[in-house]
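A.B. asks: Listed after this line are the structures, all set down as structure tokens.
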Structure I
Amino acid sequence: MLTGLIIRWIVNAVALYVAAQVANAVGFHITLSGAVPALIAVAVLAVVNAFIRPLVVLLTLPLNCLTFGLFSVVINAVMFLLVGSGFIEGFRVSGFVAALIGSIVMGIVNGMISNVVIGQD
């Protein structure tokens with residue numbers, strides 16, 4: 001149980017690193033200065049997604065229904081931007097588009113790596 005949690009934490013940190021590299025490659029700036037800030041950012045992102053995201057989803061439920069759930073992508077980007085707003089030393093997201101790209105790429109990479117490393121549960 002604990003090893004699975006640690007593996008998922010590391011997979012998310014790798015996905016965050018890849019997302020930062022992709023966003024920087026296409027011209028949007030996500031600053032990630034090392035492994036420790038990545039691990040801290042992933043932990044804070046997990047806490048934000050556990051406590052703040054459900055409230056935001058509930059408040060935006062009508063808009064989410066109108067867009068057939070596509071507004072969830074915007075909510076994910078806002079959570080990513082919130083974590084990368086500068087209170088974590090070594091992790092910074094420059095703007096909303098960078099957060100949008102970062103959250104999409106992080107989700108895709110996380111899914112691919114999780115399938116390979118963790119497999120089907």
Structure II
Amino acid sequence: MREKNSADRCECTVIHEEVVNMVKSKMPDEEKLYDLAELFKVFGDSTRIRILWALSESDMCVCDIASLLNMTQSAISHQLRILKQTRLVKNRKEGKVVYYSLDDGHVKQVFEMGLFHINE
């Protein structure tokens with residue numbers, strides 16, 4: 001655990017009301033912030049991150065993802081259900097095969113921004 005030093009603590013007790021009010025006026029409502037927190041929870045699982053990375057490279061079926069990640073199709077299907085419920089992935093059927101892909105370009109942007117941040 002990191003020790004707190006004096007630079008980590010504000011020694012002033014004055015509320016900067018202009019700043020507080022400005023930030024408050026821009027803050028999304030509680031429901032939106034809750035939904036955002038739920039979205040980030042989905043990103044908090046390494047299996048789902050690996051699936052998202054794979055789908056950022058190519059559309060894939062459950063069998064392909066299971067083979068790539070050395071997991072069962074059932075385990076992959078479970079994670080894909082979660083990703084689909086949160087609108088991070090979508091699917092399309094071609095004959096007997098169901099292909100999964102990222103839902104839209106925003107998903108790839110969030111993913112890439114996260115990677116960029118940790119690689120800094």
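A.B. asks: With helix-only ellipticity at 222 nm (-39500 (n - 2.57) for each DSSP H run of 4 or more, over all residues; to 500) coming out at -24000, pick the structure among I, II it was computed from.
C.D. replies: I
A.B. asks: A further question follows. One of I, II was used to compute distance in nm of label points 7 Å out along Cα→Cβ at positions 25 and 73, and the result was 5.7. Which label is that?
C.D. replies: Values: I: 1.9; II: 5.7.
The correct label is II.
A.B. asks: Say we calculate distance in nm of label points 7 Å out along Cα→Cβ at positions 49 and 65 for every structure; which of I, II gives the highest result?
C.D. replies: Working: I: 2.6; II: 1.7.
Structure I comes out on top.
A.B. asks: A follow-up question, please. Taking 13.5 as the value of mean count of other Cβ atoms within 10 Å over residues 41-48 derived from one of the structures shown (I, II), identify that structure.
C.D. replies: Details: I: 18.0; II: 13.5.
Label of the source structure: II.
A.B. asks: Could you figure out which one of I, II the value 37 for relative contact order in percent (Cα under 8 Å, 6 or more apart) was computed from?
C.D. replies: Details: I: 37; II: 20.
Derived from I, not from the others.
A.B. asks: Taking Kirkwood radius over Cα pairs in Å, for residues 33-80 alone for each of I, II, which is largest? Don't skip to the end; give the middle numbers.
C.D. replies: On the way: I: 11.6; II: 11.3.
Across I, II, Kirkwood radius over Cα pairs in Å, for residues 33-80 alone peaks for I.
A.B. asks: Work out the source of 14.3, 40 here, i.e. which of I, II gives that when Rg and Dmax of the Cα atoms in Å is computed. Intermediate values should be presented prior to the final figure.
C.D. replies: On the way: I: 14.3, 40; II: 20.1, 67.
Derived from the structure labelled I.
Every number here is computed from the coordinates shown, using simple stated rules; none is lab data. Note that this is a predicted model, so its numbers are computed, not measured. Cβ atoms are built from the backbone, for glycine too; each structure is taken alone.
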